[in-house]
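In structure tokens below, several structures.
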Structure I
């Protein structure tokens, strides 16, 4: 059950890696840092599209299940035009305040020209940066699983193909990376719109339908809020991290960005495994099959722990080569290799965090699941960044991620075991009651 989920996560991983990898081949640390600086801004845009997409998918699926196809089409159209208008608004705000925003994100004079070029092109394509996330989610509510995956793959592959052409062959640098990203997203968007127009049964993008229930937008955003908050806090955490790193220079920002990319696959793979197994946990929780659920949690824990340990060892031994993929400057690379060590410490146990979060969602404990999902990239991480920076300086910023990982695992696992015990007590009560 984990394999399809891990494949999707791998596609996402390659997409995240592409821009920085090819920019890294230029040997310009400032351009690598520029990508890291701009990233949080578009994490905030992703948070908005996630709220629309997840909320829209849920509301459309529920409405379709009730047999109200016209209502579902109205919600789909509302999601489409809301994303379109939000994209226009984001474009205007970013283009009119580019330098102020970049200063807030932590760009220094060396990074600013590159970050400005990168951000302006992405901002100009804000509509197609927003729409694919929303459309991919709502077409899943219509049963378009294959088309959702195809659109994602086409956009990612095209981005990866165009990156070396624009960045290296045409010598466009970060501007080429941004252009490749916008074009890739535009292609994904085209696939999704084609599906909605030609094949969808319960979706539509007719403007008149969006105007039927405009107030429903508030409800849609509210349903997707838990998922959006996680991306939102992640964006803020990255912003604060870059602001603190900017005090130590361009090399520090680039080093942290490279270290993060070099270790990203560890947490993403474990997240994919646990996401894939979530339906199995939900089924057995609903059936009150405590023995089977215990076996799933036990084996999932062992699998993620072994995978995390093996990946940690591989990244530790190959840290020089991994950092070298993104940084050619010797000093920046040395800093990146040092930061990798901190980011690897929690690798053997971080799978327990994803296992616990998915178990809480599978059990229907949405409030606890939401709080737990916000711990690692927000509630714990943000204050830890400032505290560890004050205590340890430059290295403390990386150590803050270790602190956040360990504390998040402890809290999430405690909540998971508590929920498991509740099920066990209910099961025992049913047995004695019968």
Structure II
């Protein structure tokens, strides 16, 4: 295993931000940030620097996650689950904030740091686990895209083809900032679940009571516990750690930008939790009417909600599921490309042209194409893939989280930004909670 001295020397030797092909646009982005900082235009500076945290959080509100929240609300209502889901996003902020500091200070992605700090054996293991999990998760995102499109009677092949085209067309500008803004524009549609929740005419006193409720409606059960554990997996996953840290490097955030990176993460968690809670509230109307929704998919949830929230509301719900799958497919495929490039020390940047980062774009496009085609295979056991994804994700999170904790406690890497004792207490608590929940969920699901 390399010594800390060797790692520190490597950090100094590697160019933290390789020059992109379109240098003019990249320098223009940096100049705008410099001007905003010099003129103390804080809101302008925040606008320029936010993005990685927003995309990580809203991207994690993917199709399976939103269907998990829908299943929770429709089967068990909002008591206990409303504050519980908000708590999971607090845990996500604690986790993702560490990637902000680590990425801004080292100008390196998490996969690259794991290779340097822990050696190639652990680096290859972490990369292999993530690429496998990301590929299986991509399949579930296209399942969500198909489910949302089915409500509008759009053929599966057309829905998958359109989704693949949008994911692979997003980085054509060869500029991270432009790619980020395009994806963020689509990701804001995740908030469509807020008006859907209002269309369900929720009882405000009941909502207020749900915030302080510690017991689910109908009592505790094995299925309720499984859904609660699934909701944890809907908020904190390995790809988020790799994606946000690599995006911070690609965007060019540095030590002075850590504060804005933190605000970016908190803002993303706030918006994502609002959408998640809104989905829970909207579908709780089905619980109130005692409907059996255990086997519902995206289109069936939209159809079941239509009598209570109207045709427009049902259409918005289906569009929300479709959007969730599309944004997650974009961010997860990009996360895979980042990890591949960092692991093999190849160009891994959305600021590069295709000819300059052929492997990076090939992984992004190849995984997207393969995952989309799998969904179109007749009779393919997609439900088993969804279960397998959840098991893999929760079992691979603890070791990656441990790598992250060790890195943010390294004085030579982090300097004065390394974890304080109370941040370590929070981090260890989050890691222990995720590990325990993951093991319980994996065992219960397999049984």
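Only the coordinates and a few stated rules stand behind these numbers; no lab work does. Quick caveat: nothing in here was measured; it's all calculated off a predicted structure. Cβ atoms are built from the backbone, for glycine too; each structure is taken alone.
Quick look at the numbers
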quantity: Structure with the greatest value (metric relative contact order in percent (Cα under 8 Å, 6 or more apart), set I, II); calculated: II
quantity: Identity of the structure behind 17 (criterion: percent of Cα pairs over 39 Å apart, calculated), options I, II; calculated: II
quantity: Of the structures I, II, the one that -28500 was derived from, the read-out being helix-only ellipticity at 222 nm (-39500 (n - 2.57) for each DSSP H run of 4 or more, over all residues; to 500); calculated: I
quantity: Read-out distance in nm of label points 7 Å out along Cα→Cβ at positions 78 and 222, computed value 3.1, structure in I, II; calculated: II
quantity: Cα extents along the principal axes in Å, for residues 166-277 alone from the coordinates reads 52, 29, 28; which among I, II; calculated: II
quantity: Read-out distance in nm of label points 7 Å out along Cα→Cβ at positions 382 and 406, computed value 4.0, structure in I, II; calculated: II
quantity: Test item: semi-axes √(5λ) of the Cα gyration tensor in Å, for residues 254-333 alone calculated as 37, 12, 6, pick one of I, II; calculated: I
quantity: Structure responsible for 19.0, with mean count of other Cβ atoms within 10 Å over residues 190-197 calculated and labels I, II on offer; calculated: I
